[in-house]
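What follows draws every value from the coordinates through simple rules; no lab data is involved. Since this is a predicted model, take the numbers as computed values, not measurements. Cβ atoms are built from the backbone, for glycine too; each structure is taken alone.
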Structure 1
């Protein structure tokens, strides 16, 4: 029985045991992020402070201990998954859409259009991501929205280059030439005939870029330029814990593990997706 394209991709994906483990771990993290509101009460466990409960070690009552303000570290880690995952997926969704569009236009039209778009992209690539983000946040202020916009702008050039190269490998195919001969508009040719057949490398890069966006967001928050306090983002938690990390290592360990496991899971899924979408690896 002949498999559909989605079934074939899943069949290849399942062969990669590491990718399956990563997918299971990622699903658990997503479930925990969505279920955090049912496990803990945001106001009492994250915003309410307790002088008597400051800097408590892990225990049955507080499995991850409490921070310097008497807040539950476990509650903040669970809620923090919402912010980190939100940043990762929103940043990549926006940058993938904009970057792929620019790359598709450059790869399809070529000539002056390609030169203009790719030179602009190269200018952004010359600026380090962290510096571009600092400039943007310093100019427009510290907020969750500004952080996502800054990270998105720094990621667009990578998708533009990938989109351009993917489109250039497809635009010369016979079905594209046939569509042109039939008078199909460029818009329909790009979005109906070219991009659906050039999405594999873009999807793989999008998956891995989610992990990069989460790390970048944590870096900005650690530097005090990301998610503003008291929102429980993992990078901000690491920043708040710096003065206490020697005497109370649990303040660093649990947010750090959350970042590590999330990034590991996403990268494993990305590797499996790359292998599943690569025709050379199919047997």
Structure 2
């Protein structure tokens, strides 16, 4: 008997800061998407290709679905919703710690008419699971903890049950279809998210302008950090360049681990006034539905 090979796409959706990127990274057993305690960390679809003996699960991390009147945020929500018709399964994530809230209701309203799979983080709060059951939107309800890796094997098995028979979409050595320059820019942005406060983290975009190998084998990466205001630029640079040096140091260390080589990271800081409300700059910085 010939073993059946299964393959398909599963998008991970939910409100901001519910743990979608953490779940993707835990399922992949390596860091594909950047994470932060700050909401709206993910701005684009991030794809992770999970290779199993007789299957290939293509996981799609998405921006948090939320209400906002900012052009960038509206684009992020459209990016998430656009995956509904493109995937075989939808994994909807809720935080059992927070309980069911208005933002979760907004997520459910966005996917009315779609009947797929639901994830509930952490094996607690049966009342939340009962409430999800009463809404009759989901085929399955699975309590998990991505941080503790609880329930992830059961989750993978359940996903496989729903995947169709299909081809191997990606070669075995490929774990994501996101361009390297995008991933490296996200690593830099993650350090900014973790090191800065107030409005600065959300106002920042990072674009890798160039990447090449020097004659001595060092990988040079030139990246521009865009802020919306001059005051934000000053914070990003810091006194005598201290903040920018710290951002660069932390980013370079992670980039060197990823590349297995020495990295020379050059960071520039520029201002694009109110870029989050201007479609031209949003597309220029790679934040659009057809970025990849």
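Here are the numbers:
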| read-out | value |
| --- | --- |
| Relative contact order in percent (Cα under 8 Å, 6 or more apart) - structure with the largest value, from 1, 2 | 1 |
| With distance in nm of label points 7 Å out along Cα→Cβ at positions 62 and 198 derived as 3.5, matching label from 1, 2 | 2 |
| Label whose coordinates, when distance in nm of label points 7 Å out along Cα→Cβ at positions 110 and 230 is calculated, return 3.7 (choices 1, 2) | 2 |
| For distance in nm of label points 7 Å out along Cα→Cβ at positions 158 and 222 computed as 4.9, the structure of 1, 2 it came from | 2 |
| Ranking 1, 2 by distance in nm of label points 7 Å out along Cα→Cβ at positions 206 and 238, the structure that comes out highest | 1 |
| FRET efficiency 1/(1 + (r/R0)^6) of positions 174 and 246 (r between Cβ atoms, R0 = 35 Å, to 0.05) from the coordinates reads 0.60; which among 1, 2 | 2 |
| Structure (1, 2) behind the derived value 3.4 of distance in nm of label points 7 Å out along Cα→Cβ at positions 150 and 182 | 2 |
| Computed 144 for volume of the Cα convex hull per residue in Å³ - originating structure among 1, 2 | 2 |
| Origin of the derived value -10500 (helix-only ellipticity at 222 nm (-39500 (n - 2.57) for each DSSP H run of 4 or more, over all residues; to 500); candidates 1, 2) | 2 |
